[in-house]
Structure I
Amino acid sequence: MKPLEGITVLDFSQFLSGPSATLRLADLGADVIKVERPGGDIARTMYVSDCKIGNDSTLFHAINRNKAGISIDLKQPENLEKIKKLVKKADVAVFNFRPGVAEKLGLSYETLKEWNPRIIYGRIYGYGEKGPWRDMPGQDLLAQSLSGVTWLNGNAEDAPTPLGLSLADMFAGQHLVQGILAALVNREMTDEGVCISVDLMESILDIQFEMFTAYLNNGHKTPQRSRVNNANAYIGAPYGIYETKEGYLALAMGSIVVLGQLLGCKALESYEDPTEWATKRDEIKAILKDHLKSETADHWLEILEANDIWCAKVMNWDELFATEGFRALDMVQTIKRDGKPVFETTRCPITIDGKRYFCDKPAPEIGEDNDKYLN
């Protein structure tokens, strides 16, 4: 039995942040009912690649698998009675509308709480409910750009560089999951629901806690990206990714002197003072950058791994998928419809009592479960 079996979630959200939260709840056993407008979630047509599954984007299918689906026009007042019946039976309701939209639709927390005092109401905003950014579009790239995180990526001379994934969306979704799980525990003691609010901006700020703590306590000195192979603005050499004669090599923290000895690089052995590994970071990394090009990544790995140096080969997806390490994780599952394979995607990354959670249930067609839930 999965830990959330018996929990019903009404998912009014769309795009990425809300659906990523309800996906995880579904993977943990909750019965998630995706509530779409008659035309469907706009993510159905948000193509992140030239690959489609049926008539919909891979994004929609990846993030809405394992859910039931109904289609209903929330702007029609007469449909509120149908939603009210569902709310009375539900445990959780999730929204990621702009501030004020749920209230206009008659789906505020206060209203749902009147219908069901035990309901846990989860909502994701872009930038909170107050302040001058309140009504700005809650979009991942915009949140990243405002948050300062783009100045942590790339090298010192590079322009601000966004993260390669929609991490503000995804972290907001997972923060909402944490809040919902805490609320479910609290409800066992109080028999009352609560309202959980998170937003993209707070989530992207939260994941910068390490950098912010330094900034807040060092006289507000902004982090300085390395000019050479930057990977973390606050970590000294050799931290970074380096090109070799063939392939790329990642080096984490370690002794520069020992590294010089193992790599046969005399120039590195002169940096005996560990403080220099930070103060002369770029100088050291420039030496490493040139030296590592003399041999292949596999050559260096054979030496470094044998001496317990923290390092790794930098792989593309083809290389990753071919490794025994990836196969051992068993991260890929096949989604089916009517018993036939439709597409492959990742599984739930949580293991409980040694059990990995798989499912083969696809994302719903628009209104697929209307008869089951709305009649």
Structure II
Amino acid sequence: MISFLAKTFIKDYQNTDDENVRHAYGNLTSLVGIVNNIVLFIFKFMAGTLAGSVSITADAVNNLSDAGSSIISLISFRLSSRPADEEHPFGHARYECIASMLVACLILLLGFELIKTSAGKILHPEEVLFSWVSVIVLIVSIGVKLWMYMYNHHYGKVLSSSIMEATATDSISDVMATGAVLLSTILSPILHFNLDGYMGVIVACLIIYAGGGIIKSALDELLGKAPSKELVQSLKDKIYEYDGVLGIHDLIIHDYGVNRLFASVHVEVDYKVDVMKSHDMVDNIERDVKKSMGIELVIHMDPIKRDDPVTNELKEFMKKTLKAIHKDLTLHDFRVVSGDTHMNVIFDVVVPYHLKLENNEILQELKKQVDQKYDACYLVVTFDKDYAG
């Protein structure tokens, strides 16, 4: 259905990397969601009122809030499509994250209100009338919500849309919630026990759980989560395609939303190679990455010595010493500056986030091992973090 509508109403619908196409998909799925949820609300509210069921009525209100969420999605796609400007040079794509938070807040509010209503129903149960109309409405609702989950999940992945992923999560929680209501509607007359309020609490808990998951996902995007391992490896592979690249470190990737990736990296080159030649290679890498991966890359060039025996010996010793302290410690930017009375051994140590050792503890252990083997070596160590995960 969505594919048919996309072919009909979206120009160049297969080019999902295009911003205009992406936002057209967002508008389309949001409008379909609004229509679906309003229709489900009307039929469920009527069925719940006729049967005197708080869980069916609550499920209907849930659909009404979903329609509101789809309206928020529609607005967010319009806002996030605004081009970059002087005040927001990285664009407005993160509006989608803010919209996801608003959707989650609506979901949580609904969940807590439903718990309160259901608790009242448990304490003061009323007779729930069995109705085949209610059963049919609930079964159709489950089918519609499954369909909504599938297309939102699919296009959320294709378009890298956090708001569509949030809508998909909400839809699958609705499937579970409506399933619980359906179970209550069928079992209550058979067991001669009113399960309506209890199922309402279960529905509410599922709704709250879904809302919490959406908030966590949106917060990760806003706070700046680590890039995916696949993206990091793809970028490294692309840079290593150039013969003059001897090593890579200090890779940082900033994600400001879809098609808004910015990165910086240090690239090691042979100090003997003419600086203009190395600079030309760096320019080519930046252009290549922009063209093939859509990433605005800035490269810092680090000339290194590979033919100095003293430097190589010290570097290998430091590597082994770091591995002895902890297997995940690594170094980069290694160089040796020799003087008349001592040598300055200068390098960066990358300390993983999970490592509990203090920087000073690592430094003291390094100095201890160096003093035992070398005379007049002075360590100049900068401690670093791996921002690419």
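FYI, it's all coordinate maths here, none of it is from the lab. Please read these numbers as outputs of a predicted model, since none were measured by experiment. Cβ atoms are built from the backbone, for glycine too; each structure is taken alone.
Listing for the model above:
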| read-out | value |
| --- | --- |
| Which of I, II yields 47 [percent of Cα pairs over 26 Å apart, for residues 215-366 alone, calculated] | I |
| Structure (I, II) behind the derived value 5.3 of distance in nm of label points 7 Å out along Cα→Cβ at positions 31 and 279 | II |
| Structure from which 17 was derived, relative contact order in percent (Cα under 8 Å, 6 or more apart), options I, II | I |
| When mean count of other Cβ atoms within 10 Å over residues 95-102 is computed for each of I, II, the largest belongs to | II |
| Top of I, II by Cα Rg over 2.2 N^0.38 Å, for residues 199-238 alone, largest first | II |
| helix-only ellipticity at 222 nm (-39500 (n - 2.57) for each DSSP H run of 4 or more, over all residues; to 500) derived as -10000 - corresponding label from I, II | I |
| Origin of the value 22.7, where mean projected area of the Cα convex hull in nm² was derived from one of I, II | I |
